[in-house]
Structure P
Amino acid sequence: MINSKAIYIIQSLNKKELLKFEKFISSQYFNNNKNLISLFRCLKKFYPSFDSPIFTKENIYKSVYLSGKYSDEKLRKLLSDLYKLAEKFLVISNIESNKLEYPKLLLEELHIKRLDNIYISKYKETYEYLKNTGQHYQMFLHEHQLKWLNVSFMLSRADQFSLPSEIFERSEQLIFYFLSDLFITLNDIEMTNINYNYSHTSNLPQKFIDNFDIEKFYESIEKSSIRNKEVFSLYYHTYLMNKYSDDEKYFFRLKDLLYANIDKLNDPGKLNFIVLLLNYCNVKLKKVRNSKLEKVSFELYELHIKHGLFKSEDNYFRTDMFINIFRKSLLYKSIEESVIFLEENISLIHHEHQKNLVWLCKALILFDTGKFREALTLTSKINSNLIIIKTQLRKLLMKISYELNEFDENKDDVNNYRTFVINSKSISEINQNLLLGFIKTFNDLINLKNNKGDDYLIGQIKKDVDKMNDLSDRDWFTKKLMDKI
């Protein structure tokens, strides 16, 4: 593909966005260069893959200018101008769809134009929407910014009598935002350290909290009538859960608070706390089996479904989330309950992925019940380009080959999977490292079959298994290792 930022943006657009972008560049308000319209319409013919053998700079140039000698400089300038328009389109599209940023920008302009009656009406409308849209720590910041706009407006109109309450509420929401974000950051730092063994030389968030009497501050909040204090309490208890992680009572306090206040949160807020609680469960369950936490862990996944948090941008059940929940069900629930989950929710998956996902899930069930040959037969039906299905399928094939003692297939599976992981551009660097870790541990396990009693190798596998994020993989490796000890 031709190396152009403009083409990369166009390639990222869905069909609806592509039509909107065409209207955008055809508008004389945004663009009066007819060559840019011709360029876009030429590029559109090669959307979305842009991999046709006739997709060359020379052919694009000829399509735009019709005649004349090819000029690389001229085409690069045109592509650069198209990129600038594409940037503007993305920004404007984002602002138009953002129900909080758009009115804030509008209020600024109404203020400048001294359209006071419209400003006051729009401010009340925006503030009511903000109060009723559900909370998330970022909503604290939105409210602070909205209040700040209003303070500025009243000062410029010499309306000091309305200022006191606005000033206090503006500051309260800013403090809530800062501390809530700090609590989340402290959790992120801890999870990064646990999962990737990464620490920073200057941990300023931790230094701040160490020098601040947060317990006393929270006590004063609890005694007050400050708006949104119940939501702030959730973030504070997140901090306590992570600070006193060895004491599970803080985890269960946060869980109970979430269940009591979940309707006060917007979808990102709900998802945030569910993920925080799940992270706690996963870290604990990596160390030792705990039936109480296992039960809560699956309940939290069910909460995803109840509140519709599993949906992707196109309103379907996210395939990665579906596979994650299903594998958790196999780990913590019965086969029958896992089958019920599959049957009740598969229709929510995009129709293009349903068959492959059903075959993968059924193959996982067969594998879990020791029917390895049947599982292998079912995997042969799977033909998907979806990265999450491909990664899970390849891991399953490796495990099946191991269980069937097919060593030649094991070697091929390991090499093929390693090549796939290294070369795939669809796998993030973090996931790539995790998958390569799985492959290394699996390879060591195969070597252990030929080197029984190798204490060093056994110790190395134990260390690697303890670091695994995937509890299902961790559980399988642990069982296989126990067979060798």
Structure Q
Amino acid sequence: MKRLLYILLITVACSTAAYSQNVSVINGIWERGTPEQIRLFAIENGNLKEIATSRLGANGEFLFAFSPQQEGFFSIGTSPNNAADRHTFYFKPGDQLNVRVFREGFELTGENTPENRAMEQWHNLVRPMEMMTDMRRRVPASSNYRYFFPLLIATEAEWRNFPAANTPNATFNTLFERYKEADFLALAMAFTRLPQAVGVHPTPADFPDFYRNIDFAHLTQDEFLLNFPNGITVLSNAYTSMMNITASEAERAAFLQDPTVVILPDTRIVNPAIRGELALIFARRNRTMAGFNEFMAQWGHYFVTESQKARAREIQVSLFDREAGSEAIDFTFPDIDGNAVSLSDFKGRVVYIDVWATWCAPCRREIPHLRQIAADFADNENLVIMSVSVDRTRDKSNWKAYVREHKQFGVQLFAGDDAERDLMVPYQIRGIPRFILIGKDGRIIMADAPRPSSPEIRAKLNEVLSR
């Protein structure tokens, strides 16, 4: 018994030690303003994603303990959108950060990693620029371009001579060079977006050469900006500044009318994933389903990652209206022979959709009634009977066998594990069977149509087919 207890204690101790090696800890003091809590952000697709919060103690103390999924940059601050109240650090699993944030910036205290010591040195270099781009900390009388641009020129010269990181971490040393470029660009862009006092707006000729020489091909050579805080927004702002400073009046007019047609085809945007994130910025500007679908038809091929495709789908779902007359959300699923079939393939015809599964008894009870409707309207080529199975992908063979035995009519599609994302969520389907009626124009007639067993459905089909 004693031996067993000893073994258990050793096991628990080893597990705790292994866990603690993967946990990174932030001990901090926040002396800037009086926020109620501080947030910890990971960076995902160039956006800040809140992963933890810490309430401030009586003296501004805050604490985070987290397990980085992989080493990289993380930010702490009060808001994902306020760069002036946010600072970025580098973490590996098990790293510790001790930091004091004060009005003018931050300083590391106590034990810290070589990587974050390098981040602190960089912060000290660009801190005057940070101060001038913070609406609450800058001095208005000396915060216009006549002060900022000389500071930018002087700081850029120091940056170019700033020593490369020489930590034991080769990954960080490489990423740090890219970080400095992106961070300097972010600060330069932040100033251009600040309100300026009347009479002190810079003309294109006033801007330093830094703004004219932004190397977009270099910035987008890889996916680094996806790992930099708000990296895609920084890139978009840089492009806008470049157009305002260097473009002709005609080019600026075209850009202002529709920046999508100017930015997305630009070959200086090299990395496909970066281009896809820019496309998402423009996709979010659509306020109607029709506008979004038109955008997707022209630019949807720029979404190259599964994450981008999923987020585009979320935009579409957010615009979807189940009311009659709304444009239907398209979907594409394989038929029994593996051919991809889309709802939009049948535009110009009325589509009566049966959402079902082989395991659903009420669904199976509707099949004879649906078969009879298919037979009764067989001579009307303007009606399509479409059945979409939401069986799990692992049960596809069962679905095929069931269809061959019981449902050899109409269009038979298999949504499988994609059903939730592409059909159930968009059409707000919470139970099956569900029947949906789509008009010849691709718009919803009924998002929850009568079942085939209902006496209403034939009258409704006759009505819409006669239009």
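Of the structures labelled P, Q, which one yields 27.9, 85 when Rg and Dmax of the Cα atoms in Å is computed from its coordinates? Label of the originating structure: P.
Comparing mean count of other Cβ atoms within 10 Å over residues 424-431 across structures P, Q, which is largest? Structure Q comes out on top.
When helix-only ellipticity at 222 nm (-39500 (n - 2.57) for each DSSP H run of 4 or more, over all residues; to 500) is computed for each of P, Q, the one that comes out at -13000 is Q.
Given 19.1 as the derived value for mean count of other Cβ atoms within 10 Å over residues 24-31, which of the supplied structures P, Q does it correspond to? Clearly, the read-out refers to Q.
Laboratory data are not the source of any read-out in this text; all were calculated from the coordinates shown. These figures come from a predicted structure and were not determined experimentally. Cβ atoms are built from the backbone, for glycine too; each structure is taken alone.
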